[in-house]
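Pasting the structures in now, so scroll down.
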Structure I
Amino acid sequence: MSKETIDLAGVLIWTSADHFPAMATFYTDIMELPTRSQRDGFINFEWGEMRLTVATHDAVVGHSSEPLRMMVNFAVHDIVKVHARLVHRGVAFSRDPERESWGVVATFEDPDGNVLQLLQLDVRK
C-alpha cells in the first residue's frame, strides 16, 4: 500500500489593512522576493511550486501577539552577504549569522513582528 504524499504549497501571513503597505514594502523592496501577483490587500510571492502570501484580514489587529509560534525560514546560498544587505536596508537582527551543526542561521522580524530566519544549509555529500 502506498501512501499519498503531502507537499507544502505555501504559507499565508495575515496582517491588518493599516499594516499591509509596510508589510508589502518589506517583502518586495527590502527582502526582494519574487512577486507573482498583487492587488489591494494581497501580495503573493512564488518559487517554483512554493508560495508565500501576505494579505489583509478583518480579524487581524496590530502586531503579531505570539511571534515565536511560527517562523518562516528563507534558504540562502550566502547568509553573510544577504545579512549585510538586509542590515544596510535597516533590518534589525535578533540573531546575527551563527553556526549550527546543520548550517548557519540568522533571525529577524518583519514589520508585524513575525519572526523570520535566513538559513544557509550545509551541503551534504
Structure II
Amino acid sequence: MASVIVFTDFQSNDALGRSVIAEYLDMAARRHCSSVPITITCSEEENLRRLSSSERIRHGKLTDMEVVAHLRDNALIYQWPNDDPLHMELDITELKVDEAAHLILKHVLGVCKELDGQ
C-alpha cells in the first residue's frame, strides 16, 4: 500500500532553507517516492487572522503576529522551479480549510500515479 507523508513547513530562499529542501528531496529519493511540493499563499490579512486559530495553538505552530509580519515583509520564500510538474501553488485566501485540503489531495492523486486506486 502506498502512503503519503506531509510536511508543513516554511523555508526561506537562503542557504539554510535550501539545505532543508535538499534534505526533504534526498529523503524522498531514498524512499523511492515522489516529492510533491505545495506552495500555499494567502493575503496578509488572512494570514494574520488564521494565526489565532485553536488548531495552530494546539499543534504548536507559529502564532506570533509580529514574527509573521516580519517574515512576510523581509524573508524571501523558497521558490520551486517553474518546470517542476509535481509542484502546486495554491492561494487559500478565499478557501475554507476543507476546500484547500480537497484541492491538494486532488493534485497529489493526479501527479502520484503510485496512489492510483487509493
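A few points about this structure:
- Relative contact order in percent (Cα under 8 Å, 6 or more apart) derived as 24 - corresponding label from I, II: I
- With helix-only ellipticity at 222 nm (-39500 (n - 2.57) for each DSSP H run of 4 or more, over all residues; to 500) derived as -13500, matching label from I, II: II
- Across the set I, II, distance in nm of label points 7 Å out along Cα→Cβ at positions 10 and 82 reaches its highest value in structure II.
Every number in this text was worked out from the coordinates using simple rules, so none of it is lab data. Since we're looking at a predicted model, the values are computed, not measured. Cβ atoms are built from the backbone, for glycine too; each structure is taken alone.
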